[in-house]
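Asks: Quick heads-up: structures coming right below.
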Structure 1
Amino acid sequence: MDSVHDDNQVTLQANLADADAVPAQCRRVTPSDPCAIIIFGASGDLTARKILPALYKLYCNNSLPRSFVILGAARSMLTREAFIDKMKEALTGAADPDMERWKTFAESLYYHQIDYTDEESYAALAATLKGLDRKHGTGGNRLLYLAVPPFLYQTIVTAAGRAGLSHEPDCRSCWSRIIVEKPFGSNLETSRSLDNSLHEWFTENQIYRIDHYLAKETVQNILVFRFANAIFEPVWNRQFIEYVDICASETLGVEHRAGYYEQAGVLRDMFQNHMMQLLALIAMEPPARFESEMVRDEKAKLFKSLRSVAMKNLDDHLVLAQYGVGSINGKKVPGYRSEPGVDPQSFTPTYACMKLFIDNWRWEGVPFYLTSGKRLAQKTTRIEVQFKEVPHAVFQNVFTEGINANRLTFSIQPEEKIALTFQAKNPVSASCLRSINMEFSYEGDKDHMFEAYEKVLLDCMNGDQMLFLRQDSEELCWEFLTPLIEDCETCINREKTLKTYGAGTPGPLEAERLKARL
């Protein structure tokens with residue numbers, strides 16, 4: 001491990017060793033089972049931007065099974081050749097395909113036009129898959145990916161199940177799995193309806209509810225940081241921690257998602273999944289073993305401990321706001337209500353700051369702040385753990401300034417790093433302190449790291465559900481959030497409840513007041 005020192009920072013950089021020097025148990029696990037990957041919505045944006053580039057990079061890194069096939073299914077009328085050309089175009093500038101590698105990869109790409117509402121289309125799809133199984137030796141294993149709008153989930157799940165695509169043959173290495181993108185419903189009732197449809201044809205261990213935030217390296221490292229280092233876990237509680245601040249901010253506006261976002265808003269879009277999952281990782285109890293079900297058990301216990309918010313005191317716990325006109329990087333941008341596809345009288349919140357408490361022994365009385373919004377001053381996702389000030393001012397007659405409390409920051413994006421701030425004496429003065437940052441960064445390991453979609457696809461092929469949401473946790477999150485959402489949506493005085501903030505600013509002032517920092 002190399003150490004670099006400067007006046008105010010200690011940077012710790014750990015680079016991955018050469019592959020031959022990495023212990024066998026630390027190397028990437030390549031899926032051993034052959035499989036067919038069926039992408040519903042293959043002609044859409046998600047497939048072109050995320051899924052296909054991720055699969056191609058896995059292939060280039062020798063991280064796909066020896067025998068695989070990718071079958072795109074969508075309503076668009078495309079030949080196989082046209083689909084291959086479309087996917088190759090999608091890679092330009094992203095994965096920049098090597099011509100020889102692309103040629104062999106493309107031999108496993110196929111396309112099947114499908115009518116999502118016609119069960120005969122699924123029977124034809126199943127027949128096509130059997131032919132590809134024989135040709136490519138994929139053994140009947142199925143990975144179904146729902147890269148379609150949420151209103152199609154239940155339709156596709158039911159028809160695919162009736163066509164036998166959810167069936168797992170009676171052999172140890174035979175499987176069928178399904179990946180579902182968020183949102184998982186729009187409230188508790190619709191979430192349960194979706195889960196009922198899924199469980200009619202798939203068991204829970206076949207269902208992979210994706211949250212790509214959980215596949216980021218810094219997020220995965222939170223549990224290791226907490227439970228593999230003896231110096232942190234003893235102070236990870238109400239006695240030493242003042243508050244925890246979880247923030248996910250974007251500079252982008254609603255973009256081309258107005259149709260979805262108008263119905264969702266920031267609480268459904270970000271809080272029910274991303275923000276709650278980050279909360280769980282930073283606050284959950286240690287599992288008995290680092291295994292998927294035990295980790296997910298602890299997450300569920302954490303969600304059960306969330307203190308309900310009294311609706312009569314909602315202003316003390318939640319600030320909702322919507323962005324107005326402003327500028328991003330010196331460029332003027334419109335307010336939310338002027339975005340294409342948005343109702344000019346819309347009350348959809350694009351920003352939320354929530355103050356919540358966890359009623360258990362470890363966290364009683366410690367506030368957790370969850371903040372997310374669009375068109376903010378910077379794009380960042382981070383978790384700040386603010387420790388309490390020193391209990392006794394030993395140096396009150398020595399140093400002229402106050403002593404800042406320690407702070408631990410997990411930076412998830414755009415930089416992936418962990419930083420600890422502590423106090424040291426300024427060497428040129430006998431009466432001044434300065435804050436020192438000690439950092440660990442993944443910057444030097446970028447070439448070795450999986451992107452989020454690569455990681456979740458790989459885990460699904462390996463049958464590892466650690467990073468995927470389980471039904472009980474999903475419903476517990478909806479149970480906590482649904483009353484808040486419904487109250488805000490039915491509030492008679494919504495115009496006064498919904499605050500505004502200029503695009504390119506840190507957000508509404510009311511959020512700072514909620515955090516009691518003014």
Structure 2
Amino acid sequence: MVTETVLELHGLSKTFGATRALADVDFDVRAGEVHGLVGRNGSGKSTLIKVLSGYHVPDPGGRLIIGGDTVPLPVTGRAAAEHGLVFVHQDLGLVGAYSILENIRLNSWSSKGFERIHWKAERASVEEELSRFGLVANPDTPIDSLSQVDRAIVAIVRAMHHLGVSGDGTGDASGKVLVLDEPTAYLPTDSVERLFDAVRAVAATGAGVVFVSHRTDEVLNITDRITVLRDGKLVDTVVTADTDEDALVALILGRALDSFYPDPVQTPPGERVLTVEGLTGALVKDLDLTVDRGEIVGLTGLMGAGHDEIPYYIFGARDAVAGHVNVNGDDLPIAKSTPTDAIAAGVALLPADRLNLSGSAAASVEDNVALPVLKKYFARGRLQLAVVRDRVGGLMTDFDVRPAVPSLEFSALSGGNQQKALLAKWLQMEPSLLLLHEPTQGVDVGSKADIFLRITDSAEAGTAVVIASAEHEDLANLCTRVLVFDSGRVVGELKGSELSEERILELCYRGGREAGITAASTDNAAQRTFRWRPHRVGYGD
């Protein structure tokens with residue numbers, strides 16, 4: 001039986017200056033299938049998606065066919081919407097100053113023409129749609145006040161609404177195409193499963209789904225076919241049932257990858273670098289923590305456990321309620337310390353939100369990388385731009401940032417290359433303490449291995465490293481020890497032979513209960529079912 005094709009791209013190319021981001025790529029999506037699109041950062045995945053959405057103008061010669069109709073290129077945003085293309089972009093595409101309700105219903109209110117909007121009914125409907133993904137929220141809450149996880153859920157709910165499909169799978173999206181660009185990057189485990197259920201329901205109505213992700217396990221779980229791009233070229237399209245993770249990784253990299261993880265750090269811990277006493281914040285409570293030279297210490301827990309606040313309090317990027325922080329014998333007053341003070345004390349922080357907290361999207365790569373050490377490049381009161389460009393260019397080559405063009409706008413780099421550039425920005429300072437929050441979020445397998453190697457090399461050189469992350473496998477393979485949090489408190493410390501992904505998971509879901517702290521989990525002897533506790537958000541949360 002021949003399956004209807006809902007979307008076709010033929011001979012698609014896109015050039016940026018001297019860089020060819022896409023080269024004669026053919027790609028198609030069938031009705032009722034989930035089609036994975038994978039490749040390293042910079043392989044052309046996001047460029048392809050942005051051509052489909054009308055953000056990029058492709059090179060002449062390509063053809064786009066949607067539902068059997070040829071759509072002129074460059075496609076406009078209006079034309080994409082009219083032909084049933086719905087997107088969840090990697091940057092989510094939400095309007096921060098608008099409310100949840102306004103973002104989800106923008107241009108799609110139930111009332112038409114000059115009819116009055118029924119606000120009460122709209123709010124109730126949005127609340128119900130959000131609750132299907134575990135988010136209990138006031139629809140009038142501004143997007144800017146939400147966590148990144150909650151923003152991702154809002155973007156997904158908006159896409160489902162525009163498709164005409166509810167979170168429970170009811171509705172009809174036949175002939176439409178849902179494009180998901182890294183949709184699970186910020187989602188907790190329970191919401192990922194809910195998303196997958198909704199994606200399968202969308203496909204079951206006859207829609208096609210494009211699923212872009214760096215997480216090979218998720219791609220193999222949810223897709224029917226997988227297209228692999230490398231250096232802007234089509235490598236292959238494979239049937240998911242006929243491939244496995246090793247084969248897929250080899251297609252992505254062009255070679256087999258023995259392991260994502262470098263050898264464990266061999267340098268024995270040295271003198272004390274970080275001492276934290278009684279740290280209390282919005283979630284974390286009365287934390288005591290020490291980290292020595294050469295240690296890699298992981299902090300983890302379920303969403304809302306408080307572990308992800310800690311790097312920001314230590315760095316002075318958020319105001320803690322109480323506590324004491326000491327780095328290399330120097331006190332950093334918890335109520336008065338600033339990031340400038342922390343940097344002066346030898347502390348570096350790489351936040352999870354690359355474009356809003358880690359770097360400046362509109363600035364050049366050289367401006368981003370040189371910023372912490374800019375004073376070094378002044379001579380006789382003038383900034384030596386040629387020296388800056390030469391130094392940053394060397395760092396980009398050393399850290400394999402592609403393309404290695406210091407003058408390039410930072411936002412033009414792919415996610416993995418942005419992260420490597422930001423890591424270069426901080427490691428050039430040779431910090432005593434390196435704080436990392438989700439360091440490989442939205443990063444391809446090759447860049448992930450590069451970043452892990454940089455982290456372990458830094459630790460072996462004597463840097464104390466703290467990683468706050470929900471990637472339990474990464475923590476188990478990288479860290480000297482891991483602290484597991486629940487309800488703002490440490491419920492377990494794992495090291496040596498006890499440190500494993502399975503044990504971290506067990507403490508995350510059972511540790512709080514064993515320690516007398518309420519935790520959201522269920523358990524039985526035959527099969528453990530993990531449940532994410534819905535959380536409320538509102539103004540000021």
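Taken together, the values in this text are just the output of simple stated rules run on the coordinates, not laboratory data. Keep in mind that this is a model prediction, so the values were computed, not measured. Cβ atoms are built from the backbone, for glycine too; each structure is taken alone.
Asks: From which structure (1, 2) was Cα Rg over 2.2 N^0.38 Å calculated, if the value obtained is 1.04?
Replies: 1
Asks: Now for a separate question. Work out distance in nm of label points 7 Å out along Cα→Cβ at positions 163 and 203 for each of structures 1, 2, then name the structure with the largest result.
Replies: Structure 1 gives the largest value of distance in nm of label points 7 Å out along Cα→Cβ at positions 163 and 203 among 1, 2.
Asks: Which structure, out of 1, 2, was distance in nm of label points 7 Å out along Cα→Cβ at positions 483 and 507 calculated from, if the result is 2.3?
Replies: Clearly, the read-out refers to 1.
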